[in-house]
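Novice: These notes open a run of structures that come right after.
Bear in mind that the values in this text are calculations on the coordinates, not laboratory data. All values reported here derive from a predicted model rather than from experimental measurement. Cβ atoms are built from the backbone, for glycine too; each structure is taken alone.
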Structure I
Amino acid sequence: MRFSFQKIDRILKRSEYVGLSVTGRATRSELFVAVVAPSRGELSRLGVTVSRKVGGAVERNRIKRIAREHFRLNRRMLPRLLDINLIARKAANGKPNQVIFHELHKIFEELSGS
């Protein structure tokens with residue numbers, strides 16, 4: 001099991017995000033909406049969307065870093081290959097790193113149970 005987060009682990013193209021939003025199912029939490037669909041590739045992939053409504057650039061980048069780190073460390077929790085788009089909600093602004101990490105952990109547990 002590799003623990004790196006490389007370019008192949010990311011959802012990169014707009015068309016992939018749009019396809020995911022059309023075919024995926026949404027899981028909601030207090031801080032995030034996770035849109036999930038089976039991956040067509042050989043790996044689970046992650047996309048993170050944080051709009052300017054959530055906060056300034058520093059805050060948005062912090063949320064994205066935490067989300068990528070959680071995915072990197074916990075992708076083994078996923079029962080099958082999935083494409084996941086995490087969309088941050090306004091409530092994520094200003095939350096401590098540990099709270100965001102815990103919320104992401106709850107989302108991953110829900111995904112692993114289904």
Structure II
Amino acid sequence: MSVTPQQYYYLNDNRLDVTGLRDSAGVYLNSATVTTILIDATTLAEVAGETWPVTLDYVATSNGDYTAVLESALSVTPGQRLILRVTAVQGTTQAYWEIPVLVRMRQE
């Protein structure tokens with residue numbers, strides 16, 4: 001399983017992808033409820049500008065892939081460190097991740 005991005009581009013809509021979500025037996029989870037919250041790494045407060053949690057949508061006919069868009073209106077600044085908290089639940093299977101995210105000014 002992987003989660004992207006590990007950076008958030010300032011003043012841009014940012015796509016969030018969870019790919020290859022599987023249970024402990026390696027079976028893809030294609031009907032999970034996947035949600036995320038973005039918090040400030042220093043204050044541990046939710047980032048303003050979004051109603052949290054954001055629910056990721058399952059990508060049809062994929063193997064455990066989910067996606068959502070984090071809006072450009074988030075109240076962040078370049079160089080700010082954030083933590084992306086991701087939770088996935090399907091039946092009795094539950095998973096949780098905390099992923100460091102850096103806010104960057106888009107250069108390209």
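Novice: Where does the value 2.3 come from, among I, II, when distance in nm of label points 7 Å out along Cα→Cβ at positions 17 and 41 is the thing being computed? Please list the in-between numbers first.
Specialist: Numbers: I: 1.6; II: 2.3.
Answer for the origin of the read-out: II.
Novice: Using Cα Rg over 2.2 N^0.38 Å for the comparison, can you identify which of I, II gives the largest number?
Specialist: On the way: I: 0.98; II: 1.08.
The maximum falls on structure II.
Novice: Which one of I, II has distance in nm of label points 7 Å out along Cα→Cβ at positions 9 and 33, as calculated from the coordinates, equal to 3.2? Walk me through the numbers on the way to the answer.
Specialist: Details: I: 2.6; II: 3.2.
The structure behind it is II.
Novice: Taking helix-only ellipticity at 222 nm (-39500 (n - 2.57) for each DSSP H run of 4 or more, over all residues; to 500) from the coordinates of each of I, II, which one would give 0? Walk me through the numbers on the way to the answer.
Specialist: Numbers: I: -13000; II: 0.
Going label by label, the one that fits is II.
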